[in-house]
1. Could you figure out which one of I, II the value 15.1 for mean count of other Cβ atoms within 10 Å over residues 160-167 was computed from?
2. Out of I, II, which one gives 4, 16, 25, 22, 15, 11, 6, 2 for P(r) over Cα pairs in 5 Å bins from 0, in percent, for residues 24-79 alone as computed from the coordinates?
3. If relative contact order in percent (Cα under 8 Å, 6 or more apart) computes to 36, which of I, II did it come from?
4. Using percent of Cα pairs over 20 Å apart, for residues 72-151 alone as the calculated read-out, with 40 as its value, let me know the right label among I, II.
5. Comparing mean count of other Cβ atoms within 10 Å over residues 56-63 across structures I, II, which is largest?
6. Which one of I, II has distance in nm of label points 7 Å out along Cα→Cβ at positions 16 and 216, as calculated from the coordinates, equal to 3.0?
7. For structures I, II, which has the highest computed value of distance in nm of label points 7 Å out along Cα→Cβ at positions 64 and 96?
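Derivation of every value follows stated rules applied to the coordinates shown; laboratory data play no part. All values derive from a computational prediction rather than experimental measurement. Cβ atoms are built from the backbone, for glycine too; each structure is taken alone.
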Structure I
Amino acid sequence: MNEPILKHLAIIMDGNRRWAKKRGLPSLFGHQRGYEKILKVGDWCLERGIKVLTVFAFSTENWNRSKEEVGYLMNLLKTGLTKDIKIMHQKGIRVKMIGRLTQLPKDLQKLCYDSMELTKNNTKATLNIALNYGGQPEIVDAVNQAIASGVKKVDEQSFAKFMYDPAMPLPDLIIRTSGEQRLSGFLLWHSVYSEMYFTKVLWPAFSEHELDKALEDFASRQRRYGK
């Protein structure tokens, strides 16, 4: 039997604050290191031929954190979509955002839409950024869109067209760092047959070796899709 082919990797990047606390550093420093790690993991995925990477950057529940922390995270995102987006574009990466983007600060909204417009024709790989995202909100938004469109009845295929990104392939593998073993609302609709990999490594410490361990584990599994 051939090894499974991984086309879409999704990651719940958990443990930034704990990583910083262990080192006696401010939690904001952990977020900075976590952001830097996304860029490295993106390159590792390119080298391994992974065509789609989806990262959980900011959930709908993250607004409940301190004003200082939320502000810092928003500024990190602005920096990435101002500076690093140019590098991604040069590498041929298409950047897409999924989530309730209209609830973001106006300047960040503009950067999101500008980034998607800039990279829309790139074909080497796709980076999906789940931003102000929640799996339940996505399903609720899809239901409301279906109602607004006048649809009277849906099935799985027709309902999927109302998701934030109907063209996004289902994730083959979802990695969660930091030892937590739950989805926390990440890609609830899309993860119906995703394989899960949990590691105790905190996100800023996630290494190329740890990525390969997850991919090797995935390659050893038999995906039956309910058969």
Structure II
Amino acid sequence: MTDTGIAAADVSLSELLEARISCRAFLPTQVPRGVIERILELAQQTPSWCNTQPWQVAITEGEGTDRFRSGLSEYVLANPQEPDFDFPRDYRGEHRLRRRECAMQLYSSVGIAAGDRAASAEQTMKNFTLFGAPHVAIVTTHESLGTYGAVDCGLYVETFLLAAQSLGVATIPQAALAGSSRFIHDFFSLAEDRRVVCAISFGYSDVENPVNGFRTTREAVENVAQWVSR
């Protein structure tokens, strides 16, 4: 324990949370298989409802990643979105404002002017080339577990992100890829009872790229937490 009463492990967690960003430009360098396996070992410690551990992960490397990004990009241009879990119907109030702020920060970092729809569309398509990442992990759950299987997978994703950060590996969780569930099922030969939750592109950050320079804001705790004392 420190003199503030906070366990030392909490300090390390704080550092990981503050350092981690959603990386949108990667170096082509492959992450060693042993490092990826260590990330997966750590992510396996994620808690889940009744210890069901519903997550399964399909991971690409080398030419497999190149085939995936090439095929996905072509598929997205030719097919409508078909997620296994419904995407948000719309964004309202503070959700809309936060989403817009993030988008404006992103566009500003890469020099996209407000209202430049062609440039913003080009930036959006970078999701489907994995922002140049050498690896992608596809996270799925079993259809019988419904929403709560997806919730457990969300916990798994967060553990994966922090485990990767602790080993110097950059990440970006991507719901956008879940919109191409049919392609993902076919590419990885996933069983029909699996449901795509999201993807995580990962590798080593291109720290010189300005897109990795902006930081999103977080709401103050007093605006999200409610206390009941009596």
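1. Working: I: 15.1; II: 20.5.
It was calculated from structure I.
2. Matching structure: I.
3. Details: I: 29; II: 36.
The value was obtained from structure II.
4. Answer for the origin of the read-out: I.
5. On the way: I: 17.9; II: 15.4.
When mean count of other Cβ atoms within 10 Å over residues 56-63 is computed for each of I, II, structure I gives the biggest number.
6. On the way: I: 3.0; II: 1.9.
Only structure I yields this read-out.
7. Working: I: 3.0; II: 4.3.
Largest calculated value belongs to II.
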